[in-house]
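*Asks:* Before anything else, here is the set of structures, which you'll find just below.
Just so it is clear, none of the values below were taken in a lab; they were calculated from the coordinates. Given the structure is predicted, the values throughout are model-derived calculations rather than measurements. Cβ atoms are built from the backbone, for glycine too; each structure is taken alone.
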Structure 1
Amino acid sequence: MKLNHANLARLRSKPLPEGKTEERVFDDDLQGFGVRIRAGAHGTIRTWIIQYRIRGKHQQTTATLGPLDKLSPGVARERAKQDLAQAQLGVDPQAKKNENRVRSKETFGVVADHYLEYKRKGLRVSSYEQIETHLTDHWKAFRSRPIHEITRRDIALELGKIGEERGPYAANRARGTLSALFSWSMSEAIVEANPVIGTNRQTDEKSRDRVLTDAELVAIWKACKDDDYGRIVQLLILTGQRRDEVGAIARSEIDLDARKWTIPALRTKNGLVHEVPLSDPAFKPLKQALAREGREDREHIFGEANSGAGFSGWSKAKAALDERIKEAGKKVPPWRVHDLRRTLATRIADLEIALPHEIEAVLNHISGHKAGVAGVYNRALYSTQKRQALDKWAAHIEAIVAGKRGSNVTTLRREA
């Protein structure tokens with residue numbers, strides 16, 4: 001039968017022959033293309049079908065294209081041609097559709113969550129939180145999309161948006177995390193390729209040696225607001241610790257009586273417990289943050305009150321700080337938060353506040369004679385030196401912020 005409009009109209013009203021539950025009518029022009037009429041629980045069901053045999057196999061397969069009343073004859077015929085052509089080439093179109101159906105459920109979000117579960121056990125808390133932020137926040141536009149459909153162009157466009165909103169360095173970090181996810185997905189046979197390869201970094205990153213001047217430190221200090229980010233930046237200037245260590249500082253890590261901050265091994269880069277003596281200026285912003293109402297039961301000192309994590313939103317807060325510096329008429333060439341750590345190390349050496357091995361103790365660096373078992377004893381011995389160095393540095397910062405010469409603070413000494 002030719003499946004033209006006239007014959008299809010008859011098939012739409014044609015009842016099943018008595019005693020039969022199904023009847024198939026095939027097209028004279030396209031072999032294997034037809035209509036199936038069968039009895040259903042709520043009446044007769046009419047659907048477009050194809051019937052084919054994969055080349056080299058004897059078993060015949062029937063696949064449904066769609067309902068007769070919802071799929072036009074032209075569209076149904078075109079789909080039939082494509083699927084029957086695949087069968088001629090040895091590709092089972094029905095199996096392909098089933099595979100695509102399964103793959104469509106493998107969204108970026110689902111795969112990313114599996115990857116995060118895989119990474120959780122082997123990373124420090126701060127490192128894991130960075131990856132989690134990238135995959136759930138920076139790449140949230142991809143979360144509902146099948147991971148197999150994400151292309152290099154999609155990634156390049158999204159990288160540009162991240163660079164504009166959060167800064168080029170944040171975009172580079174997000175790109176690295178995404179590439180690692182796709183590489184893992186390849187090893188798990190989830191995807192066939194890594195589409196991140198070939199996309200551009202948002203900025204070239206070179207080894208940094210930027211050390212801020214006293215004038216630049218003052219400009220940054222005075223642009224800090226009385227908020228979480230302002231307190232964090234001031235603590236970074238005064239202590240020289242890492243950004244994420246300060247951003248995720250917890251109540252349980254602060255000894256108010258001893259004026260000491262103990263960073264647990266899980267939160268340090270080298271996996272070693274690190275004690276940071278708190279000078280009076282460093283203790284002040286922590287005390288202010290701890291005293292805020294409605295946050296007494298929150299473990300993390302900084303961060304959103306209703307979240308269970310430390311501070312986030314680094315790029316936006318840094319951009320706002322830079323804008324306030326400009327509005328104040330100050331000129332501070334491009335700088336990064338990590339430059340504050342390098343600046344402390346360099347300046348306390350220049351001011352002869354501390355010796356090299358004492359500076360390493362302040363920064364929790366392990367190298368040379370501090371490595372191995374001897375390092376355990378050295379860290380204990382350097383407790384006094386660390387406090388003296390950070391007290392002197394804090395006095396220097398207070399002096400230059402007040403407009404006084406800061407170099408004379410090297411004569412000050414406060415015993416632990």
Structure 2
Amino acid sequence: MKINQAVILAGGEGRRLRPFTLKNPKPLIPINGKPFLEYLINLLKDNGISEIVILTGYLGDKIQDYFGNGSKLGVRIKYSYTPFLDENGMENKSGIRIKNAEKLLDNYFLLLYCDNYWPLQIKRLINFFTNHPSEVLITAYSNLDNSTRNNILIKDGYVSGYDPDRKEKNLNAVDIGFFIVNKKVLQLLPQGNCKFENEILPKLIKKKALAGYLTDQKYYSIGDFQRVKTTEKFLSPKKIIFLDRDGVINKKPEKAEYVKNWEDFKFLPGSKEALKLLNEKGYQVFIISNQAGIARGAMTEKDLKDIHKNMKKELSLHGGKIKDIYYCPHGWDENCSCRKPKPGMLLQASQDHFIDLTKALFIGDDERDQQAGEAAGCKTILVNQKSLLKIVNSLT
């Protein structure tokens with residue numbers, strides 16, 4: 001299965017973004033000098049989606065004037081215009097906008113909201129959709145940071161509850177869009193003005209035909225000016241490197257042994273030079289390290305912090321800088337979310353520093369690093385035959 005087409009709902013007024021939206025449609029709000037919608041279009045292009053249908057309404061002519069046929073961005077853009085208000089003076093909702101565009105739509109398409117950005121990896125969604133037979137897939141954020149109220153309940157890969165009013169207490173995620181839609185479900189829409197989610201989702205839940213892709217990767221929004229500021233931080237250009245510590249920066253201790261103090265810490269040949277070079281190339285460097293020696297009583301967190309203090313001091317003397325360090329102090333049997341091969345430390349770094357993990361690189365030395373990086377969506381390289389310095393020299 002391949003998704004070649006994306007459909008973006010872009011007809012709303014965006015009242016919370018006034019005064020900007022008094023004269024401009026919400027998707028054109030500038031983020032670091034570019035309209036937010038341009039970031040979404042580039043995201044789709046990066047995922048191999050070449051055709052985009054934009055469902056316009058409020059001041060939709062300004063969206064069409066700005067993006068035209070999409071050729072300047074290397075995509076093909078079509079437009080389907082539905083007036084902002086219906087004949088009764090009510091705002092036209094997503095259902096009628098999608099229905100009006102039906103003739104333009106592929107048999108399967110990706111449906112997005114125009115105000116949410118999430119680091120899409122379309123192949124993962126398609127694989128999940130294929131392994132969870134259904135008519136629609138919805139992407140939902142697990143809301144680990146409690147940044148909003150949940151409206152979705154997902155169990156075993158399927159949505160079993162949907163509450164658009166967000167009043168129910170047993171929900172475990174929030175809908176962020178990024179639907180894979182089988183065009184046939186549009187037959188379930190009633191005539192006239194309606195909301196796609198409110199009409200389609202409950203009907204599919206009853207049939208167990210709504211797959212739910214649950215992600216721990218935070219999404220970003222332009223719903224209000226405070227969220228715009230946060231989204232600007234996330235979408236600002238960054239060069240990010242994550243490094244495992246033992247076996248990448250310093251000599252790895254023998255199995256079941258630990259670097260317990262600064263005297264045990266021995267830099268690998270070339271690692272100091274590699275850190276200096278990364279900084280010179282504009283990379284922010286983060287360390288992601290399992291430190292089970294704490295859980296096993298071989299050392300304390302104070303010992304670890306002392307090691308890292310000395311390590312950073314030594315690196316700084318050679319022109320290297322570590323932006324932040326994340327470590328897991330738990331044992332393998334504690335079932336924490338941070339111990340590699342789980343991606344918890346990478347996800348936490350992403351939230352703390354507004355990092356798009358799909359654009360970051362993780363360098364480790366064993367399969368747990370590989371697994372954690374892949375789970376987080378990072379490109380991952382292992383230092384097997386090549387030293388850290390050789391890898392860094394190959395980076396642009």
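*Asks:* Among the shown structures 1, 2, from which was the value 0.65 of FRET efficiency 1/(1 + (r/R0)^6) of positions 94 and 126 (r between Cβ atoms, R0 = 25 Å, to 0.05) calculated?
*Replies:* Corresponding structure: 2.
*Asks:* Still on this structure, I have one more. From 1, 2, which structure was log10 I(q)/I(0) by the Debye sum over Cα atoms at q = 0.07, 0.09, 0.15 Å⁻¹ = -0.39, -0.62, -1.31 calculated on?
*Replies:* Corresponding structure: 2.
*Asks:* If helix-only ellipticity at 222 nm (-39500 (n - 2.57) for each DSSP H run of 4 or more, over all residues; to 500) comes out at -8500 when worked out from the coordinates, which of 1, 2 was used?
*Replies:* 2
*Asks:* For which of the structures 1, 2 does the calculation of semi-axes √(5λ) of the Cα gyration tensor in Å, for residues 134-285 alone return 37, 20, 14?
*Replies:* Computed on structure 1.
*Asks:* Between structures 1, 2, where is mean count of other Cβ atoms within 10 Å over residues 118-125 highest?
*Replies:* Checked 1, 2; max of mean count of other Cβ atoms within 10 Å over residues 118-125 sits with 2.
*Asks:* While we're here: Please state which of the structures 1, 2 yields 0.15 when FRET efficiency 1/(1 + (r/R0)^6) of positions 38 and 158 (r between Cβ atoms, R0 = 35 Å, to 0.05) is computed from it.
*Replies:* Structure of origin is 1.
*Asks:* A value of 15.1 was computed for mean count of other Cβ atoms within 10 Å over residues 14-21; which of 1, 2 is the source structure? Display every interim value, and only then the final one.
*Replies:* Details: 1: 9.9; 2: 15.1.
It must be structure 2, since only it matches.
*Asks:* Computing log10 I(q)/I(0) by the Debye sum over Cα atoms at q = 0.20 Å⁻¹, for residues 246-293 alone gives -0.75 for which of 1, 2?
*Replies:* 2
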